[in-house]
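Bear in mind these aren't lab numbers, they're just calculated from the coordinates by the rules spelled out. Keep in mind it's a predicted model, so treat the numbers as computed, not measured. Cβ atoms are built from the backbone, for glycine too; each structure is taken alone.
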Structure 1
Amino acid sequence: MKKKILILVIAIIILVVGVVTTITLKNKNENDVKQLLNNFISDINQKNYDAMYEKIDGARISKEDFVTRNKNIYEGIDAANISIEITDFIKENNNYKINYHEKMYTSAGEINFDNSVIIGKIGKQYKMQWSSNFIFPQLNDNQKVKVSPVKSRRGDILDRNGNKLATDGKIASVGIVPGKLGENKDENISKISELTGVSVDFINSQLGASWVKDDTFVPIKKISDSDTTLKESLLKVPGVLINKDDGRVYSLGKEAAHLIGYVQPISAEELETYSSKGYTSTSKIGKTGLEKAYEDKLRGIDGAEIYIVDEENNKVASIASRDKKDGEDVKLTIDSTLQKNLYEQLKDDEGLFVVMNPATGELLSLVSTPTFDSNSFVLGLKTEEWDALNNDEKKPLYNRFIQKYCPGSTFKPITGGIGLTTGLIDKDEDYGYSGTSWQKDSSWGNYHITTLTAYNGAKNLLNGLIHSDNIYFAQSALKIGSNTFTENLNKLKFNEQLDLPMNLSKSQYANNNGTTIDEETKLADSGYGQGSILVNPIHMASIYSAFYNEGNMLKPYIEYKEDKSPEILVESAFSKEAADTIKEDLIQVVENKEGTANDMKVSGVTIAGKTGTAELKASSEDTESGTLGWFNCFTIGKDGGDLLIISMVENEQDNQAGGSHYLIKKIKTLF
């Protein structure tokens, strides 16, 4: 009896093990089959057609034909982000049939369809039974997939008067017809190289491509269609042909490069991110400036139809279609004439101009120098040209008006405004010191506040501004106190980013986004715009607008609107009385013969202004770092509209006239 029971137990164990083994093997087979299909889809997304072929039963099609067909179709329709969802899994004899739902993004938009595939074992490996209807269910092996594109228009960027700052226009494509180079082929290629800046080796490599014939147009270089002198010189060389292509054209190529930016072909990384938004491998996308900031508004979406044709080129099925959508125009508050004039004044320097209408908040000009030509990026930069821009010590690619800088003495009106608004300084109080060096007491050790010149008269707010007295504003900051000083700077939007379509640096009063000034000497230095004070120049324009607008800070804006009613960014940033006092004192900085900006005086125009020099020293022993020259001003009651101007030049110690006065000469040309 015991022997029978033992035999029964063993039989049950064998049966259970067999069942478990069968289930495990079945699950493994199913997982392997599903993984094969998922890997195949992954290979399509990665354009790894050789790997795709290794996963199919290749008896029906050669590797060369398979790779060519898949590459032409998937890349021809700009297929991207292909994904599947398995809906049914059926075992049929020794094969598996998988039903699935497929989704992909293409040049004609998103495509969804249901499909199926048979997968079976060949030898020890699972292989797909592939045919053309795997690509699309209605596609047969003897049919082709075609695409009819419909080009869209990218929106224009316009200035306030409707002038086109960026538009879809024509560029010139310089090419060579090899059969027409003549007997002096090498000499003519050298001449083309000399005129275009393209190397002889590159030209010969293009001419030596397998697809080139004697009558083929071989493109070499894109140039501006308006460069008639270069085009005429090139056309004198045998073999040269110039065609016109579509391209983005920038009328203020250098004058507004940092502001407008440029477009270029979309990168593989960008396409992976944005393919679901209708971008394709042939799309152009905004890379910098307002071209990038307004990309969603400016961009056009090309239309297309993807369809199947038979061997006689007859259309047999439409896969997908999408109507084109043109981009929207963006009209700016920028004045092209003003932009060009200010660029010409500063083009040889490292500096910036910000010009705002202080009554509305409209940004009329944003200039950063030195610069580059936006058109060059559309036409195509050679490696050496790109390297030259990147390695230039003057940093032509650096957009200065979005950065933050030490403002020097141009910050003094802000300290004065805070002191008057809080009642912690009296504009008429005479602080009573003398000389050009001062310290609070011996606790400061060897540290002293110094000012440039001594002067007669009361050490009060008016004279402090007229003579740009560091000592007066250091003492004022100490009277205000760290907590009140920083609270009011926070009120003025320090440590906040202004709402503009440009990534402006946040202004600060302490390093590392700090919210306290905990050193007494640092607070004193902050009072006259040194210490850790850094201000973005567009933000500075907004703060100065409060002195024009009875204490209200205006919000700067750059997209044009018919309603010129200003938007207040900070109501009562300063009290009306404080703002009016600072304004009148800044007028005296220009009008008074002892004023540091007296050379800005213009007959018939009332101007309030403030000079400034910012030292960039890392320590008192630093003799290598340069300085920044500043001049900020605004007009009052000027015919044709008032201007508020923030200007800066780097390395002002190199200008014999001094940075502020160097800038004043340039600004005066506007009047």
Structure 2
Amino acid sequence: MTLTEIQNTLRDKVRESAKQKFGIDLEQVAVEIPPKIELGDLAFPAAFELAKAIKNSTGEKQNPRAIAEDLRSELEAFDFVDRIEIAGPGYLNVFYDRPRFFRANVKAEPIPRMADEGIARVEKDCVEHTSVNPNKAAHIGHVRNAVIGDTFQRILKANGKQVEVQYYIDNTGVQVADVAIGFMFLKNMDLAAIKKLDEELAAAGKSFDFYCWDLYSKVGQAYKIDESLKAKQADILHSIEEGNNPIAEIAEYIATRNVECIVKTMDRFSIRYDLLPRESEILHLHFWDKAFEQMKERGVVHFVDEGKHAGCWVMPFESHSGTDEHEADKILVRSNGTVTYTGKDIAYQMWKLGILGMDFLYRKFETYPSGETVWITTGDKNDADPAAPEFGHGETIYNVIDTRQSYPQEVVRKGVAAIDPERGEKASVHLSYEMVALSPTAAEELGFKLSEEDRKRTFIEMSGRKGLGVKADDLLDRMEAKALAEVESRHPDISNEEKLEIAHQLAVGALRYFLLKFTRTTVIVFDFKEALSFDGETGCFCQYSAVRANSIFRKLEERGESPEAIIDSAASTDVSDIFDGIDGNDIWEMQILASRLPETLRQAETQNEPAILAKYTFNLAKSFNLFYHNHKIIPETNPVKRAVLIATADRVRRSLTAALATMGIEVPEKM
């Protein structure tokens, strides 16, 4: 039995015994992990809850320790339990049968298939992440968004879910309009000229999204000195939303080319998508019209006759007045008839949940080297692919959007819940996250000029409008260069191709882990030295621990020994003396920790927090490093103990590799 199965079986028995012996229905049976392995593998404080419940029903005070004694015999009847000790005033401390568990799980998969645990999970979840406006290159803040979303969808898949990954393309928004203004009025270019420029940039090894990054910043500066240029924004935006005109064609080209660049950038970080839904189709296929019709029918929105919102359609919340700033988020249709971002998001969310009653048209956008296809929405029936798979119809929708959008996301959630009360607000989950800033050292290393006052600050905030930010590709290039220097110093004799591959794996691992180890609500201050360190809580350290574990098995094979045969011998031998011996607790603790990956993944999903997985991975890596230092695994002279040590190292390396893979981090061949 796996740890999860054991825990669930014991919990069910506690609940059953509470009903039979005391007539108490325990809705929740709390489970705790003792702080030290010597105190047991699992602890139930159920006796305390039962004592309270019995007193409340009878008025008589009960002794929790006596209740625990009544429960102990029921739990000790299981063959996977070695013994149960009652600790303190009434804790039930469970000690597993170590040899039995070892034999049953020594070759178990690190992440069991749900079918192995009798769990059928056929529903599909949708995870929308990245949220890069298609007007310029992605920056480090976008990478945090994408890494959180990508890791969370991997966690869902590891837990047996079907997952659809989406990157919503706001191709009719203000940011795209601003870049179009830059091309048309600052650069005096039409569509043909923009395409020619794009070809020239490609020939020179330069990127279109980098060019747009600089142009977007210049437009922001131009707005400050030329009000007439800023005044063009509304008309340009209207033309883009309307479509089928020269301005819309320019915007379409800008957005599409930027998305192509962004998708390639994210692929460098091992981040991929299934579908790219576009805002233009939400408008042109009249998704909002259908959603608006349903909302009016259900009385979710009302028309405002007077006051500052006169002429607007608003979705009011009785319990949420909001600030003046947030009041605007409740407006779904402005007085001029245009739909707000929040309104369009509600229509999009309804489609994702399969309750809109309409669908996009789809065409292939790109094929990854592995053969997976990225699809994109289209409004052109002639362009649509009839063989496209079904998208949307998600059971739960996870939207990875920064914390500044919490209130609009709440409006979306409540709006959808008002239309579909049966599924309620639980179907829409906002995975919010805080910003990524730069340490002053990192900012200067990236070429930003800082004042003495800036150097004294804890962090430097970024601004795309001002051009102050770190492009994702630039960041990864710099981290790969730093990693390559480290690899060359450690392995000067390997091929250049191998060095580059390892440097890339280290750079991606360092950055992904750095962005995941902090909880989503933590502001991250990025620093190169901290992220790429081989010591401490870093991706490199976790990778190094996995490489160290793998080296054991490489050495065994070099000696002509079969690791599989050794592990088989451990599984078929009486290992009681080993677990009862002086190193028994050490080995058992390593076995148990390596077996906790599945429950860690479920906890990360339940709490919507990938940092839980990152913390587990680091603790596993750190514990194994200490284990490796304390035990001479290959030189061990006792053949049974040696086999158990090797089997334990194998269990750790497989769990560590699986945990890292779930975070999108590869284990290099060497470090």
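When relative contact order in percent (Cα under 8 Å, 6 or more apart) is calculated, the result is 11; to which of the structures 1, 2 does this value belong?
The read-out was computed on structure 1.
For structures 1, 2, calculate distance in nm of label points 7 Å out along Cα→Cβ at positions 214 and 246 and state which one comes out highest.
Numbers: 1: 3.5; 2: 2.7.
Max of distance in nm of label points 7 Å out along Cα→Cβ at positions 214 and 246: 1.
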Output the label of whichever structure in 1, 2 has the greatest value of mean count of other Cβ atoms within 10 Å over residues 86-93.
-> 2
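Given that distance in nm of label points 7 Å out along Cα→Cβ at positions 566 and 614, derived from a single structure, equals 3.4, which label among 1, 2 identifies that structure?
Values: 1: 2.4; 2: 3.4.
Answer for the origin of the read-out: 2.
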Given a value of 15, 34, 26, 18, 7, 1, 0 for P(r) over Cα pairs in 20 Å bins from 0, in percent, point me to the structure among 1, 2 it was derived from.
-> 1
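Given -10000 as the derived value for helix-only ellipticity at 222 nm (-39500 (n - 2.57) for each DSSP H run of 4 or more, over all residues; to 500), which of the supplied structures 1, 2 does it correspond to? Could the numbers behind the result be given before it?
Values: 1: -10000; 2: -16500.
Comparing all candidates, it corresponds to 1.
Where does the value 0.75 come from, among 1, 2, when FRET efficiency 1/(1 + (r/R0)^6) of positions 134 and 270 (r between Cβ atoms, R0 = 35 Å, to 0.05) is the thing being computed?
Working: 1: 0.75; 2: 0.95.
Checking each candidate, the match is 1.
Using mean count of other Cβ atoms within 10 Å over residues 534-541, single out the structure from 1, 2 with the greatest value.
Working: 1: 24.6; 2: 18.5.
Answer by largest value of mean count of other Cβ atoms within 10 Å over residues 534-541: 1.
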Comparison of 1, 2 - label where FRET efficiency 1/(1 + (r/R0)^6) of positions 206 and 278 (r between Cβ atoms, R0 = 35 Å, to 0.05) is highest = 2
Taking 20.5 as the value of mean count of other Cβ atoms within 10 Å over residues 350-357 derived from one of the structures shown (1, 2), identify that structure.
-> 2
Given structures 1, 2, which gives the highest value for mean count of other Cβ atoms within 10 Å over residues 334-341?
-> 1
